[in-house]
Structure 1
Amino acid sequence: MYLSHLTMKNFRNYEDIELDLSPGLTIFRGANAQGKSNLLEAIYLLALTKSARAHNERDVIRFEAAEQIPYTRIIGTALQKNSQQVEVRIDMAIAPRQVASTNGTYQKRIRVNGLPKPASQAVGAIAAVLFSADDLSLITGPPSYRRRYLDVLLSQADKDYVKTLQRYLQVMTQRNQLLKRIREGQAGQDELGFWNDELSQQGARIIERRRIAVVALA
C-alpha cells in the first residue's frame, strides 16, 4: 500500500494543499516550523483516526481561517497491493463559533470510501507507521511506551484487537467508578466480582495478542 494523494484543508499551518505522491521513497525538505511534522501528523491521523501529537484534537484546526465555522478536512487516497483504491476522509469542526475561538461543540466525522464509519472500523484502512525522535523512548522509556506502540501496530492489522482494547478500557473505567462508589458507601462489594472477571478476560486476550506480535517482530 502507498499513499497516492493527500488533501489538507485548514490543518495546522496548511490553509489548502493537495499532494500527488508516487510509489517509492518520498522526502520532504524544509526549514524548521514549515509544516513537515504537521504533514506526517495528518497521514498518521488518517491511519489511526487520532493525532499523534495533539492532546486535544481541536488544536489541529487552523483558526486563522476565514470560515464562519472553524474546521479542518483531511483526505487520503491509498493504492493497495491488489491495485484497489481506498479513500479516508476526516472532517473536524467546532460550531458555533464563539468569541473565544476554541469554544464551541467539537464534531468529528470519518468516511471510508464515502461511507460514514466509527473510528474503530476506520483504523488501518490506510496503514502507516510513524517514527520520530520521541520513539527513542521505546528503548529508554517505561513499559507503557512499548505497550502503546504494540497497541497502535495491532490496531491497524487486527480489527478484533481494536474491539478488545476498547472493551478493556470501558471495563476498567466502569470498575474504577464502582471502586469510587464503594469507597463513598454508595455501592456494595458484590458488584465488583463481575468487573474483575471481565477485566481479567479482556486483559488476558490483549496480553496474548501482544505476545504473538513480539514473537513475530523478534
Structure 2
Amino acid sequence: HMHGHGSYRFVDGTLYEGDFVMGKKEGRGVLHFRGGDVYDGEWVRDVKHGQGVYTFANGDVYRGRFADGKWDGLGTFRSVKGTFYDGEWKDGVIHGTGTYKYLSGNEYYGQFRRGEKHGRGLMIYEEGSRYQGEYFCNRKHGYGQFDYVVGDRYEGHWKNGVKHGQGKYTYATGEVYVGTFENGQIVGEGVLYAADGQVVLGEYTEPASESHKPTNGKSAPQMVLCDE
C-alpha cells in the first residue's frame, strides 16, 4: 500500500499526485482526469472532502467546499461563458443563500432551494427594473415589489410569476390603483387615485400599463408544485 507523498497513474489514464494513507488518497492531492478535468484539494479515504478547486476541461471552475465527493457548503462557480454563483451548496446543487449572475446581465441575491430561486430574494434586471420579494419554484410567488425601469411600481401579491391578488400599482405619471389583480391584469373593484388626488371608485378593468406589464400569455395560472 502506498503511504506518504507520491504519484500514481490509474489504468484509465487518470493521474493522482499527492498524499496517500494505506493506499488511499488522503490529505492533499491533485487528480488529473483523462478527459482534462482537474481536482486540486483535500481528500478523505479516496473521496474529495474538504476545501478544493475543480477545473473542468472547458475552463469552468468550482472553488470551495466538498463533502463526500460533492459540492457542499460555501463555494463559487464561474463558467467560461460568464455565469457566476457565490454562495451555499448542498449535495452538488445550489441550495441556501447566494448570489447568481446570469449571462443576460441579470443578478439575483437571495435564497435557493435545490437549484431554484425559492424563498426571499432580490432580482436586478439588466435593463434596470428590479423585483424584491418572495419566490416559489423559480417564479415570483407570494408578496413582492417590482420597480419598472419606466418609473412604475407594483407592490402586492404574485402567483406563478404574475401579479395576482391584492396589490397597489403606482404609475410614473402619479396615478395609483389599489385593488385586485388577476393573471397580471387589473380586475374587479378597486380604487384609482388620480395624480391630482381625485378618487375614482368602482369596476376598473384596464390592464396595468399594458406596454410593460409582466405576463405569461396564458389563462389563469395553476399552482406550481416543485419536485420534492
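Please treat every number below as a calculation from the coordinates, not as lab data. Predicted model only: the values in this text are computed from it and were never measured. Cβ atoms are built from the backbone, for glycine too; each structure is taken alone.
Key figures for this structure:
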read-out: For P(r) over Cα pairs in 10 Å bins from 0, in percent, for residues 70-173 alone computed as 12, 30, 35, 21, 2, the structure of 1, 2 it came from; value: 1
read-out: Top of 1, 2 by distance in nm of label points 7 Å out along Cα→Cβ at positions 110 and 158, largest first; value: 1
read-out: When relative contact order in percent (Cα under 8 Å, 6 or more apart) is computed for each of 1, 2, the largest belongs to; value: 1
read-out: Structure responsible for -13000, with helix-only ellipticity at 222 nm (-39500 (n - 2.57) for each DSSP H run of 4 or more, over all residues; to 500) calculated and labels 1, 2 on offer; value: 1
read-out: Winner on distance in nm of label points 7 Å out along Cα→Cβ at positions 86 and 150 once structures 1, 2 are ranked, highest first; value: 2
read-out: Distance in nm of label points 7 Å out along Cα→Cβ at positions 94 and 118 from the coordinates reads 2.7; which among 1, 2; value: 1
read-out: Structure responsible for 7.2, with distance in nm of label points 7 Å out along Cα→Cβ at positions 38 and 198 calculated and labels 1, 2 on offer; value: 2
read-out: Origin of the derived value 1.19 (Cα Rg over 2.2 N^0.38 Å; candidates 1, 2); value: 1
read-out: Origin of the value 0.05, where FRET efficiency 1/(1 + (r/R0)^6) of positions 14 and 142 (r between Cβ atoms, R0 = 30 Å, to 0.05) was derived from one of 1, 2; value: 2
